[in-house]
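Asks: What follows is a group of structures, each given as structure tokens.
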Structure P
Amino acid sequence: MLSRQQSEQLELPLAYLPSTGEPRRIPRTKRIFANRGLKLSQVDWVGFDMDYTLAIYRQDEMDRISVECTVAKLIERGYPKEIAQLEYPLDFPIRGLLIDKKHGHILKMDRFKHVQKGYHGLRRLERDELRTLYQAKRVRPNTARYHWVDTLYALSEAAIYARIIHFFEAVGQPIDFAALFTDIREAIDEAHRDGSILDQVESDLPRFIERDPLLAPTLHKLRSAGKHLFLLTNSRLGFSDKMMTYLLGDAMPEYPSYRHYFDVMVVAAQKPAFFQESRPLLTRPPEGELRPVTLPLERGAIYEGGNLVDLERALGTSGDRILYVGDHIYGDILRSKRESAWRTAMIIQEMEIEVIATERCKAEMDSVHELHSRREELEDQLRFYQQRFKDVTRRLEDTPSQLEQRELDAERIRTKRTVERIRGQMRTIDAQVEELERTIDACFHPYWGSLMKEADDRSSFGDQVEEYACLYTSRVSNLSAYSPLQHFRSGRDRMPHEQ
């Protein structure tokens with residue numbers, strides 16, 4: 001537990017005065033969305049991941065350098081030099097996709113693990129192909145055959161995989177899809193390990209990192225309200241120091257360095273193992289080797305490694321009074337939620353685009369809803385007339401009189417025509433819905449549609465966000481628009497019979 005002297009807050013200026021004028025709602029692109037209720041007044045500690053959380057990466061630049069370095073490594077492994085001349089579709093992948101290494105397919109599923117869209121290389125798979133391979137039997141995505149694209153870091157490997165498959169098949173070269181993916185994964189890991197990517201990022205941070213001017217005031221606002229802040233990142237000390245200095249080093253005169261924003265800082269945490277294993281929390285003296293820490297922790301010092309139990313003990317609070325903010329659905333959000341009582345907030349950089357697209361195609365979404373309601377009415381009518389047709393047919397079989405038979409024959413013909421008319425109307429509605437859904441998908445993403453939704457349901461990624469993230473938003477600084485004592489309330493969860 002931090003000692004009283006070590007946990008003292010800096011003497012800070014007053015929190016910002018309220019602005020003049022009429023109150024305005026927070027723009028939806030900047031809002032924080034709640035899957036479950038959370039009272040910030042009951043949170044003592046707020047922890048942050050660094051990469052893609054405090055540090056907002058310029059995704060196109062990161063993908064470009066990742067592709068360049070990975071392709072270079074593949075050529076060193078014996079791949080043809082021509083792959084260096086290919087144009088890689090950086091706009092192709094999104095998070096939440098599933099790579100089928102057996103068939104070389106990239107898939108998108110709904111929350112029921114039902115494959116709805118897919119590509120082989122850059123060729124969209126037809127419905128019959130998807131039905132044959134994935135809809136006739138259960139897909140088991142957490143097996144060695146499949147690989148989740150669940151981080152922004154992983155988007156480049158999906159783009160490389162799709163493009164190289166497309167290239168090889170165009171020139172008639174046979175491919176081992178699983179071996180290709182393994183080579184890409186190993187090449188990109190090697191590029192990260194040997195500094196091919198990291199060195200370029202460190203040498204030109206403004207090219208790769210968006211410096212959010214509201215980040216420092218947001219952290220300051222939390223501290224002014226009495227919150228303790230901690231940093232918990234997988235990045236190593238050297239890179240973390242450069243990144244945090246760039247983000248916060250001279251952001252506010254009240255803070256001599258980025259270290260003054262945080263009460264505890266832990267690097268090289270090795271999440272998700274941090275939440276599952278018992279690795280010791282280590283400290284590195286100015287001179288000497290890493291050694292285990294002794295409590296209380298020293299404010300302003302940077303620690304390495306560690307584990308969930310020891311960190312909670314050092315913070316001196318229970319897990320449900322900790323809010324952890326991260327971007328990795330598995331390493332940050334899912335594991336912390338499953339292994340602890342920590343509350344969670346997920347940073348989803350794509351949310352601003354997702355919200356804008358939702359607003360842009362609201363009319364089409366409303367039309368789809370109305371068409372679905374109309375189809376349900378037609379289904380009720382269809383059931384009625386189908387039963388009526390059966391009843392008339394049964395009465396005809398009872399050898400009625402000649403007059404009754406003529407009347408029943410006429411009734412049977414009218415009923416059959418009504419059934420055919422209703423079925424035609426339903427086919428028209430289905431075609432209209434399909435066309436509208438294509439339009440809606442195009443508003444979000446040219447290949448995959450919405451990140452959070454798939455067809456009429458949540459996507460597999462959206463389902464994970466709903467299940468494991470208490471809150472989600474596009475960036476940390478969106479907290480600045482809310483009170484540090486904010487009570488976030490989730491929308492009422494209605495079951496189908498309540499709607």
Structure Q
Amino acid sequence: MRMKLGFLSLFAAVLITGSVYGQTADQRFGISAHLGLSDYYGDLNAEFFDIGKTWRNQGGVTFSYYLTPMFDVGASCTYGAFGYDQAQGPSFGANLFQANGQFRFKFHNGFILPETSKIQPYIFVGAGIADYANASVFTDVAFNTVPQTDLTLNAGLGATYMIFDKWGLNYTMLYGHTNGDSKDGYAGFSAGWDQFMIHQLGIVYLLGEAADTDGDGVTDKKDECPETPAGVSVDEVGCPIDTDGDGIADYLDKCPEVPGIEEMEGCPDTDGDGITDAEDECPEVPGVISAQGCPDRDGDGIVDDEDKCPDTPGLEKFDGCPDTDGDGIIDSEDQCPEKAGIKELNGCPDTDKDGIADNVDKCPTIPGVESNMGCPEIAEETKEVFQKALKGIQFESGRDVIKTRSYGILNNVADIMNENPDYKLTIDGHTDAQGDDAANLLLSEKRAAAVKAYLVKKGVDAGRLTSRGFGETKPKDTNDTREGRANNRRVEFTVEF
């Protein structure tokens with residue numbers, strides 16, 4: 001009866017305190033069934049682990065409850081044989097029922113070991129009762145001891161190995177110290193109060209369902225990716241399947257069977273040019289989008305392999321070569337690549353349509369002849385007038401005053417200029433080498449200016465006339481003879497357009 005009352009009290013305590021094995025905040029309750037061996041320590045045997053003389057079968061259950069990641073509480077009870085045998089000398093045997101409450105410290109608390117660790121070691125302390133029934137002591141004459149219930153203090157260690165989410169294997173070693181000293185029939189010997197150990201192996205079962213926040217079939221404590229979107233296939237640790245192993249889950253991977261990179265949404269970009277291999281016509285050579293992933297150094301949209309001018313932007317119709325002026329002639333064949341021209345003149349323009357390219361035409365806006373470098377042909381009569389002017393214009397000695405006998409030739413020059421409004425006339429004055437160089441230069445300038453002033457007086461626009469002086473710097477003949485010096489003193493006329 002006493003045993004039954006003790007068991008009921010223990011069961012009530014279990015309902016309050018709960019279980020310890022591998023629980024989490026989602027699976028707080030647990031129960032285990034276990035078998036084991038008892039180990040007596042007392043006046044007849046002052047040592048533990050005396051296998052042949054003390055060990056007896058035990059069986060029991062444990063109920064447990066999760067408090068925090070670091071602590072659990074629980075209650076357990078065992079029932080079985082207990083005693084001590086020896087070939088000679090006193091022995092005893094009894095039935096032992098013991099029950100206790102436990103306060104446990106867990107090493108799989110997230111600091112020492114992960115909470116999700118399969119191996120879950122712990123230590124515990126507790127208190128309870130030890131009830132002995134049918135105890136007998138054998139000396140020379142057998143006699144029964146008085147049934148009694150002792151109070152116990154307990155401590156121990158254990159470990160659980162979780163096989164599945166709900167099932168695990170457990171080992172516990174419990175040490176109990178009683179407040180009695182007569183269950184072996186002796187009291188007051190040196191061993192002190194009776195003590196015992198119970199070693200037990202058990203099967204643990206956790207009540208309740210482990211949380212699975214993302215509903216992927218992997219509990220949160222095992223789920224390394226607890227926020228996986230609904231409907232996504234996951235692996236054994238709850239992470240989305242990554243078939244190609246590129247670190248990008250299949251549901252986010254546009255190329256799930258080929259390793260790729262995040263920037264390309266899981267597709268490969270072998271040459272690193274920002275264009276996926278599937279869209280890249282040159283997947284192993286960096287290129288540009290405009291050339292479908294092939295290289296285009298000059299950026300003209302024509303791939304280098306097909307571009308005859310790969311370093312200069314060009315046109316497709318010219319195989320990538322440029323036509324800067326847009327005249328239909330590629331620059332390499334265009335003598336005037338920056339001015340639109342015509343094929344007959346190798347790409348150069350002919351503004352006055354005289355068949356002479358502007359780049360060699362000294363009169364590009366006035367039709368002329370090739371013999372006069374693109375300028376209009378000068379009449380022979382005009383040439384003769386200008387030739388006569390070389391010697392026909394005379395000045396007062398050492399001065400810039402034109403002699404009157406020179407007026408006739410100057411009048412002819414003025415008539416030519418007035419009759420040919422396209423003409424522009426350059427007047428160059430020259431001297432011989434007699435006298436000071438600087439003075440000669442100044443005299444030549446003044447004489448050329450005097451001629452210009454005369455022509456302006458005769459109605460020629462001053463804007464069409466240019467006068468210059470060169471002194472003795474451009475001799476036409478020798479300065480060593482009188483005749484040569486006379487030839488060097490001259491005024492030259494050059495017609496321009």
Structure R
Amino acid sequence: MTEESALSYGEALARAAAMTPDRTAILLVGKDGGETALSYAELDHWIDQVARTMQDRGVRQGQRAAIALPTNLAFFIAVFATWRLGGCVVPIKHDQPDWDFNRMMNLIEPVLFVGDRSAGHTFSLTSEEIKAARAENGPAVENHVPQPVWAICSGGSTGKPKLIVNLKPGTTAEQFANLVHGDHAIQLITSPPYHTQALSLMVMGLVRGDMLIVMQQFDAERAVSLIERFGVNIMGLVPAMSHRIQRLPGIETRNLSSLKMVIAGGGATSPAVAQRWIDLVGADHLLIGYGASENIGGTSITGDELIRKPGSVGNGVSSGTEIHILGRDGEILAPGEVGDIYLRRTSDGGPLFQYVGAEPPPVTADGFSTVGDIGWLDEDGYLYIADRRSDMIKTGGVNVFPAEVEAALLEHPEVSDVAVIGLPDEEWGRRVHAIVVPVDHTTPPVPATLREYCKSRLAAAKAPQTFEFVDALPRTDVMKLNRSALVAERESMMSQ
């Protein structure tokens with residue numbers, strides 16, 4: 001796609017449809033492995049039909065449409081139809097509990113609700129209406145630039161809910177349009193598209209004319225098979241997905257040669273997993289990034305740099321971001337000292353986001369801001385992530401970050417998945433407790449062996465004092481864990 005002018009998302013997609021009408025835009029891979037394909041011409045036509053209905057029901061430029069649909073074709077149609085009208089897309093998890101759902105809807109105050117659950121809203125659009133609109137043949141609607149482009153729901157059951165509103169316009173000159181060079185790539189979407197990374201990659205792909213292979217549910221073996229079968233070029237992964245793919249038996253014999261960009265984000269990637277991916281796809285095809293939905297800044301690091309800086313998430317050079325590590329009194333810490341990560345963009349003027357339902361994050365007098373992550377810089381300005389401050393465990397006067405303990409345990413060949421939390425302890429204040437999913441459920445590893453394994457990689461005080469073995473961890477569909485809920489559940493059992 002040429003860069004001679006900035007196009008709205010709707011215009012860019014219409015251009016892709018005009019240039020390659022028969023090219024597959026989306027291949028939806030169901031939970032059962034079934035596949036449904038949609039061409040660019042079909043996608044563009046369907047978007048127009050739904051956009052006319054949305055227009056009739058009140059969607060205008062700058063207004064919010066809440067979209068509570070599972071990962072299906074209707075979701076993508078609803079998102080781009082909203083953008084075609086210049087509306088602000090607010091994806092919301094379609095199956096979250098009523099209590100959380102209603103709280104989020106009260107914050108969003110959408111002009112239109114898209115979904116199949118009762119939202120108590122005057123104007124709504126169901127998935128069946130979206131499906132029926134595909135057969136209509138009305139005129140195209142006028143394209144508008146969406147601004148704000150989207151708002152991401154955050155908080156939910158883990159805290160006070162809020163909306164993170166992205167204030168940048170939805171055009172090919174903004175957002176993620178230039179992240180990967182070359183048009184008409186084949187991209188694998190592994191996370192639900194209400195997740196920021198997946199939504200970003202989806203936008204980038206469809207405005208550039210890529211073919212998107214969208215998995216309704218992540219499965220490591222199926223993902224590798226899709227890469228081999230279709231020659232996937234681009235793939236975004238969160239850490240748990242990265243770990244599961246590289247642990248597949250025989251993965252080193254699989255054909256991953258088509259991958260030109262593996263983008264790892266959404267949390268820290270352990271040095272061992274990163275090195276494994278470098279071995280699998282090549283150092284120049286791995287990109288690890290750090291950022292937040294707030295878009296206050298970000299970092300990135302390539303596989304080539306990771307060989308020299310294992311464990312880092314990079315520096316802010318490529319994204320125009322300055323980084324400070326601040327202590328509890330706001331002082332700038334020296335290299336190697338752990339503190340709060342503060343970022344400041346140097347390439348953008350004005351605010352890039354706003355909160356709805358919460359106070360804005362802390363900002364220093366000179367414009368550096370934080371979202372609550374902890375880490376440190378090395379002497380060369382490369383950033384290393386420790387964890388979220390809210391997840392930190394203080395045990396016997398030592399600060400322990402669950403992410404680094406989990407990364408160490410995941411390197412053990414008998415550990416399939418793990419969550420590390422802090423539990424009340426009379427002697428230690430909080431003890432480090434590991435909830436482990438063993439590879440072999442019939443013969444779990446010996447706790448003492450796991451503890452010694454951790455001590456060989458971490459300071460002794462950071463090794464878990466107690467272990468628990470479970471069949472599975474309650475990860476969300478974006479592979480996240482609610483550590484607070486895990487702690488509360490075990491504290492409740494301890495008090496009985």
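Asks: Who wins on Cα Rg over 2.2 N^0.38 Å among P, Q, R, i.e. which is largest? The partial results should precede the final answer.
Replies: Details: P: 1.21; Q: 2.62; R: 0.98.
Answer by largest value of Cα Rg over 2.2 N^0.38 Å: Q.
Asks: I have -13000 for helix-only ellipticity at 222 nm (-39500 (n - 2.57) for each DSSP H run of 4 or more, over all residues; to 500), calculated from one of the structures P, Q, R. Which structure is it? Don't skip to the answer; put the middle values down first.
Replies: Numbers: P: -13000; Q: -4500; R: -8500.
Structure of origin is P.
Asks: Let me ask something additional. A value of 32, 27, 18 was derived for semi-axes √(5λ) of the Cα gyration tensor in Å, for residues 118-397 alone; which structure in P, Q, R was it taken from?
Replies: Working: P: 49, 28, 21; Q: 114, 21, 12; R: 32, 27, 18.
It must be structure R, since only it matches.
Asks: One of P, Q, R was used to compute distance in nm of label points 7 Å out along Cα→Cβ at positions 262 and 334, and the answer was 2.5. Which one was it? Mind dumping the intermediate values first?
Replies: Details: P: 2.5; Q: 4.9; R: 3.8.
That value comes from structure P.
The numbers here are math on the coordinates, done by the rules we state, and not lab data. A quick note: this is a predicted structure, and the numbers were derived from the prediction, not measured. Cβ atoms are built from the backbone, for glycine too; each structure is taken alone.
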